[in-house]
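Scrolling down, you'll hit the structures one after another.
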Structure I
Amino acid sequence: MNQTARPTLHSQLAALIRRQPVTATPDTSLREAVLAMSEQRVGSIIVVEPESGKPLGIFTLRDLLHKVAAKSCDLDQMVMSVMSGSNLLMLNWRATVYQAALVMARHGVHHVIVVDAAGKLVGVVSQEDIYELQSGGGKAISGAIRSARDLEGLIAAAQDIRRLASRMLAEGTRAEALTELISSLNDHLTVRLIELAAAEFDLPQVPWAWLAFGSEGRFEQTLSTDQDNGLVFAAQAEAAEATRQAFLPFAAEVNRRLDACGFPLCKGKVMASNPELCLSLDEWKGRFGAWLRSNSPQALLNATIYFDFRPLYGEESLAEELRAWLKVHVPAASLFLRFMAENALAVKPPLGLIRDFTFDDHAEFPHTIDLKAMGTRLFVDAARILALANGIDETGTPARLRRAAELGKLGRDDVGAIIDGFHFLQQLRLRVQQEGTPRGLANRVDPDELNELDRFVLKEALKQAKKLQGRIQMDYRL
């Protein structure tokens, strides 16, 4: 990684570690630990096993306040007696900053411990480290979401997110950073909303997770987005229906509250309150497997929505197992991948042989290009096929394309231009949406209304989509 580059929310956690962690051993006294924290000016100290270097626990300033000062504890006792050791939150250094932010929000903590592949301590990432990456008022909004106690507080935070995004767009913030920020804050808001709703319901005592699909699953939310979500739970076949019925009222309430926060209910009912999307892990595997064995238009459409999933709240291991299942079974479904490729290539970039652009036959909005359906979708669909065929875990389009290049499936010289083309189309979509156009025009633009430079870059961006489609066409000999 370029050490001079500013880390982003999708950087590896290693990029945020700038110093050696301050550590103690199990027999270190509390007095020595507090003194070390003071001398090193840090807010936490990690208790490690002397031989292996593996973390055993963490002692923070919050522990000092609540476990020591408030209870007049003996400073000569061992630090391990007051450290936080149970359910220690650890992430591999290759995990993203974004994952760390979600883990902190989900568990209400301020630090995550970073370890290497052997489980040895690498460093500590704090909430403050992540706040530094959030531009403008992102830090304040994150704090407001975390402290929200009711729906009204979250509605206000959602409005603040949209205002911040509009301001950053007007200031010229690049599309990748802006969609990262929108997705990050929306995720935090959704997590807090789920927490508050879950406290009001008697939910089944089984592992479960809230899933994000579509653009939310890809970290690519814009200013105009509806809900795409589902729920996965652990249950035996005979208990699945009863468990589902117990979750559905809660899921419906979460969907209702998200709608109140400005995320409209999905017209296609791609929501956790739909019994078809509130499934046990085995039922999800069965559903995915049925699609892989089918070449129907509906199965292909379902794959474009649901295969871009990621967990937002709950037991991440359920989503990880589903992802692992998909990685094993999709590459073997060669016929399904071919049909997906044919489906993706059926939509061509709106480029003319004589004129710069071509237009669809939309009666209401003639002489316009749909920047989503005829633009960003071309990149998204191609990147998804590359990811599914090559066992790529990432769900975001740029991340999928970069990983494909690393695996030799795309030219390293080409991938930068392709990603730049995708980001330009995203930027243009955001600009159109910021102007407050009617919903039917939220992704449409008339090229004649663009300035000469934007018109030129739009054409070049669509050429990159054509190049990417050419790669898919060659892979599947279509």
Structure II
Amino acid sequence: MGQPNDKEIEPSMIAAAQADVSEGGADKAQDECGVFGIYAENEDVARITYFGLFALQHRGQESAGIATVQGDRIWLHKRMGLVTQVFDEAVLREGVGHAAIGHTRYSTTGSSVVRNAQPIVVETPHGPVAVAHNGNLLNAMHLRTEMELDGIEFESTNDSEVIARSIALNYKGEIVEAIRETMKLIHGAYSLVILTPEAVYGVRDPYGLRPLAIGQLPSGNHVLSSETCALHVIGAEYVREVEPGEIVRLDRRGLHELPGVPLAKPSLCVLEFIYMARPDSHMYGRSLHLARRRMGQEMAKEHPANGAHIVIPVPDTGIPAAIGFAEASRVPFGEGLIKSRYIHRTFIQPEQSMRDAGVKMKFTPLKEELAGKKVVMVDDSIVRGTTTRKLVKLLFEAGAAEVHVRISSPPVKWPCFYGIDMANQDQLIAATMSTEEIRRHIGATSLGYLSLPGVMRAIRVGKENFCTACFSGQYPIDVPNDLKLTKMALEPVG
């Protein structure tokens, strides 16, 4: 098993690349993680997993890893960086095997260093087990403290190792029972892919907060993926979603459905539909691109911009909603902002003057499209307001006569505890300001948020199937008070 080195890339370099340079990320709830799994005795499983992770790169850009089965051992390679930086032909050739799992990470629990990268491999008396996790546990510290008191030594600071160690402790010869017992112990959001020498397992928490899909390759072998967009890349057909609370097993005999824990309440994170997942993915049988397009149409009904000359998106996630807004309002759709898509690909820290430029490093306005026009700028969310304010200023500097901001989601007033890296409540602009105050703060001519009923009309799935806590303050899984205190710093306005 390859051993990673924490000193390969300093965490500060990652932070500089992802925060100081882009700065746009500071105004968004950050992506989570992507997981992938495959069992296929006659396929190049490491290569297929690589391409699966490549398609899931948007879910995390800090680190990547792949574990494969080689006989009765598990081979592991994980490093800091993008999927294309972590793996090359030589590494993938080392990863030959008949089953694999992979992970691409955005940290929510545990710092951004390679020892917190995944998959995590633990040795047990019955053989090695590897785990990759998307989500966030609410009782991780409690469980970790108990294990440490029992003499268990941890190699990382993330909550995912708590899951792996729990499975190992409960593994008495029957791995499914060990997984099931762990599901009963852990509370929070988790979609897991688990690798043993005999099989790959997919697991989803009883609320289904994080997505996990099953696909089938032309060979008949099955795969697991956080999103369906990865299935197209590897030539797999979508089969179905792993149900909340379910365990599935992939082995030489195919796909097996196993009981896990009882369904609690379907609570898929609504942000997956709004902008977290790729628009070419499907969830709840719905196209995310079409749902986001309808969000723009609903927004045009709720917050029209009379007399506007052009509708522009904040690329890339604002594009489908901007198309929908233009369609419904009969205002021409156009490009007004060009985005550099390579900002996150460097670990070179910019000069202070360049960091101060912030958004200008990421977005360039098209003056010819904007000069003298009343512009509708469509984005998917405002978290802190920093980037939106700078974008509005950019448009005015480019000659826009008016800038009408339209957001295809409700105001974000409550923090997330389930695996999305979001600001504390006192840093959420909508928790401290009214819509009119936010409008003045960002300098827009007008500001309109899509209502939560409008979002649900666009998705065409009932609100009862989603977690909407960041908009409504209604958390489907109770958050312990001590954990709440880490983020809940004030009473929201209104």
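Please treat every number below as a calculation from the coordinates, not as lab data. This one's a predicted model, so the numbers in the text were calculated from it and none came from an experiment. Cβ atoms are built from the backbone, for glycine too; each structure is taken alone.
Here distance in nm of label points 7 Å out along Cα→Cβ at positions 379 and 419 was calculated and came to 1.0; which of the structures I, II was it taken from?
Only structure I yields this read-out.
Comparing distance in nm of label points 7 Å out along Cα→Cβ at positions 251 and 403 across I, II, which structure shows the greatest value?
Result for distance in nm of label points 7 Å out along Cα→Cβ at positions 251 and 403 over I, II: largest is II.
Comparing FRET efficiency 1/(1 + (r/R0)^6) of positions 51 and 171 (r between Cβ atoms, R0 = 41 Å, to 0.05) across structures I, II, which is largest?
II
For which of the structures I, II does the calculation of percent of Cα pairs over 25 Å apart, for residues 291-426 alone return 34?
Computed on structure I.
I, II: which one has distance in nm of label points 7 Å out along Cα→Cβ at positions 259 and 363, as calculated, at 5.2?
II
For the read-out helix-only ellipticity at 222 nm (-39500 (n - 2.57) for each DSSP H run of 4 or more, over all residues; to 500), a value of -7500 was computed from one structure; give its label from I, II.
The read-out comes from structure II.
Suppose you compute distance in nm of label points 7 Å out along Cα→Cβ at positions 275 and 459 for every structure in I, II: which one lands on 1.6?
II
Given structures I, II, which gives the highest value for Cα Rg over 2.2 N^0.38 Å?
For this comparison of Cα Rg over 2.2 N^0.38 Å, the top structure is I.
Figure out for me which of the structures I, II the number 11 belongs to, where relative contact order in percent (Cα under 8 Å, 6 or more apart) was derived from the coordinates.
The structure behind it is I.
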